[in-house]
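A.B. asks: Take a look at the structures listed below.
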Structure P
Amino acid sequence: MARRKNRIFTRPGPDGTLLYYGDFRDLGGGREALKPSGKARGRATSDPDVAEALCAARVEELLKQKHAGERQTVGIEQKAGPGLKAFAAHHLAEKAKSGKFSERWLADLEKKLTLACTFFGDDRQLDSITPKNVLVFLESVGQRAGRRGNATLSGQTRRHYLNALSGLYKRAQQDEHVPPGFNPAAAIIDKPTGEPEEANWLEPHEAALLLEAARLHEIPKATADRPAPPALPPAMLHALIATMLLTGGRKSEILGLEVGDISFTRRKVTFRPNQWRGLKTRTSRRSVPLWPQLEAILREYIKTQGIAGGLLFPSPRTEDMIDNFDKSLDAIAEKAGWKPGEIRTKAFRHTYCAARLQTLDRGAPVATFTVARELGHGGLTLVNRVYGHMGEIAHRSEVVEYTPALIHGLPQEVRPPFLARLEALRAVRAS
């Protein structure tokens, strides 16, 4: 329902003072004097701030009455429903029962709903939360420190909290704990979003340099005053980075790959839901080519590491999915000439798309639809608008690959610095 414009209006009092009134006819009320509580008689307030507060309180009161009437109209028994915490637990249990969501995803949803319960109150009635309450909640969430040390949570992360609350209210409507259409989270007009920015990505020769650094990477040896930091095995890091660069998979999709998702016979890598993680969208279920370079790397990795089944990249500490390997990635990138934090896994997905668009299919440029499908998109928009970077150096090939030969084949005007970085890598390993 649209909010009535000019709800508050004035009338002159006996002494000429402007008195404040409210028009609540759209909510089942009338044109009423705005009087402070406890004053059954007397004139309306002449204070505009008091009038605003009284008007808001009257609107909330009438909305509650209206919702109660709607519940009776649709045959819902008029009684107190479950509190927010109790219904959140029911919502999570139903999500888990559906079998569509991974334990990691459910744990993340539980964290968001727990924060909402802490903010609103465990026993808060579902139909008492208004869109204005939700806005205050989002503002509170926004002040929390980010996981990576950011001052505050990003707009995209705050949107996830809003979506979690909105999903809970969809179930509340289904279970008839609130009237049909009652969803204070969905009623927010200006929903938080992520800040648009130009995505980072690598040219094929830059990806080759990074991949070579990963191949030559060794864990620093511990000393008396400096113990070795916890890190993934070098062979796993090399195979993990190669799989990201040579499939274009999302970070969670790659980390949740199982050995059975790699088919050396069909030369395919298949992304499908499993016990470790779900997929982002319906079109995310797909197969992509197992390019020759990746095939060789994965064959060697699986053989030397003795991986027979389960996760392709299991965490050495928990045998679950790897949670984060940014520090290991920084160590590799630094050796190849990048600054800490400059290379992140999101860039690998963009890199694959750019390189794949340069490949040939039976002698002709590959179709954009084919690339979009390999990225798990249902259409061409994101590839054309976001992922389809045009490299500064044209590189047509039958396959996607990032080998040192690309650095040696660069034009003379751009080759020296990359060749120097490559030779420096190999010199460190040789010493």
Structure Q
Amino acid sequence: MNTTHQQIAVLRRLAKQYIDVANQERYLHNAKLHRAVNDKAMIRPVVLVEELPWHEMNIDGMLTPVCEEGPLRAAEIHMRRILFRHKFFPADMVVQPYIPVQKVIKDSGIGITVDEKVIAQTDGNHIVAHEYHDQLEAESSLDKLHPAVIEYDKEQTLRNWQMVGDAIGDILPVRLCGVGSLYTAVWDNISFFRGVTPLLIDLIERPEYTHRMVKLLTYFEQERLRQYEEQGLLDAEQYSLHCTASFVSDLPGADYDGEKVTRKQIWGRGMAQILASVSKSMRDEFDIDYMLTTIGTCGLSYYGCCEPLDNMVDILSKLPNLRKIGVTPWANKAALCEQIGKDYVVSSKPNPASVAVPMLDKNNLRAELTEILTACKNNGCSCDIVLKDISTCLHRPENIFEWEQVAMEMARSF
């Protein structure tokens, strides 16, 4: 077993490599590219690769941590993964010029936990199959729910920050990081507590009960945001907005005083993936109207994930701060980009199944990326292209490396 002294020595070696990478001009330039996209003034499309199957990608032990203490281990894993990307598939990533230490925020929950059956693989993959059991079938079940109580553990946070700072703070800064965006996915939570079939049936058969449920869970999200804001836990300096970059000229805004952050200085992000199979009017009634009171109160908002949003831009535009719209592999790209135009930013998600193969089909990939790039070019859209939700690359990380090379080549020649 490595001694603490040996672990710190490894951490310091990684820190020196990390700060050299973070200061490279290419990564500083990438921030400008992302900002231009989010400002709807794209220089060229940007490419990112996120949500990776790290358990399948450990080449020559580059990803194997040696630190045992939680905060040091987290810092080590962060640096190893950035250095790994830098070597093999940097795309247009931006490297934070510091090591983030997350504030320790405790959440009491809302009085219910997920009841499910899972089927897991044996190779260390964190992606599992879920069978959720319906715990909210009876209307009376809502009576046991309550808003979460948010508590900032400042003492533990400072201990973590001090530990990492003592180890590597003389090499690169160590920064305390709070909540950088409001993430609201009420319908994801409902599906966790109910399963898919019951909630879809109740949209038709029990709309009043469904409204009561959505309204209650939306209120809980409002209360969580209020507590983040009141306790000074929001963070205006964030690099990431769920797998995309958060750089934008509008935020934190001219009214930000450099001290306490309000919701008007951060992004909000929402989705309703489970409503992919319902009508536009039903999404509007059961989701968008509620989103107005959560992500709609933030500085800017980003809506959409895995659900196709074809012909729904008009209802999404009810969000007064909407800036970015997710475009899934299953969306009609031409139709959606025509609706988006120059009004919003396209966040395109190519199909992650393309890398879950024995060998990458580059011709097929080029055809897929050509479809979205052509749709964006024809309609003047600013866009980022994000390969994400990668549950496997069949233990062949070269698929991801080659995907990045093709995507970057096409983005640069846009």
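The numbers here are math on the coordinates, done by the rules we state, and not lab data. Predicted, not measured: the structure shown is a model, and the values here were computed from it. Cβ atoms are built from the backbone, for glycine too; each structure is taken alone.
A.B. asks: Here helix-only ellipticity at 222 nm (-39500 (n - 2.57) for each DSSP H run of 4 or more, over all residues; to 500) has been calculated and equals -14000, so which of P, Q was it run on?
C.D. replies: Details: P: -14000; Q: -12000.
Attributed to the structure labelled P.
A.B. asks: When semi-axes √(5λ) of the Cα gyration tensor in Å is calculated, the result is 33, 28, 23; to which of the structures P, Q does this value belong? Each step should come with its number before you reach the end.
C.D. replies: Values: P: 57, 24, 22; Q: 33, 28, 23.
Corresponding structure: Q.
A.B. asks: Something else now. 20 is what came out when relative contact order in percent (Cα under 8 Å, 6 or more apart) was calculated for one structure; which of P, Q is it?
C.D. replies: Numbers: P: 13; Q: 20.
The correct label is Q.
A.B. asks: Comparing distance in nm of label points 7 Å out along Cα→Cβ at positions 7 and 31 across P, Q, which is largest? Write down the numbers at each step before the final one.
C.D. replies: Working: P: 1.8; Q: 3.1.
Structure Q comes out on top.
A.B. asks: State the single structure among P, Q that was used to calculate mean count of other Cβ atoms within 10 Å over residues 127-134, giving 17.4. Working shown, then result.
C.D. replies: Details: P: 17.4; Q: 13.2.
The value was obtained from structure P.
A.B. asks: FRET efficiency 1/(1 + (r/R0)^6) of positions 167 and 207 (r between Cβ atoms, R0 = 30 Å, to 0.05) was computed and gave 0.20; which structure, P, Q, did it come from?
C.D. replies: Values: P: 0.20; Q: 0.00.
Among P, Q, the structure yielding 0.20 for FRET efficiency 1/(1 + (r/R0)^6) of positions 167 and 207 (r between Cβ atoms, R0 = 30 Å, to 0.05) is P.
A.B. asks: 0.00 is what came out when FRET efficiency 1/(1 + (r/R0)^6) of positions 47 and 383 (r between Cβ atoms, R0 = 30 Å, to 0.05) was calculated for one structure; which of P, Q is it?
C.D. replies: Values: P: 0.00; Q: 1.00.
Of the options listed, only P reproduces it.
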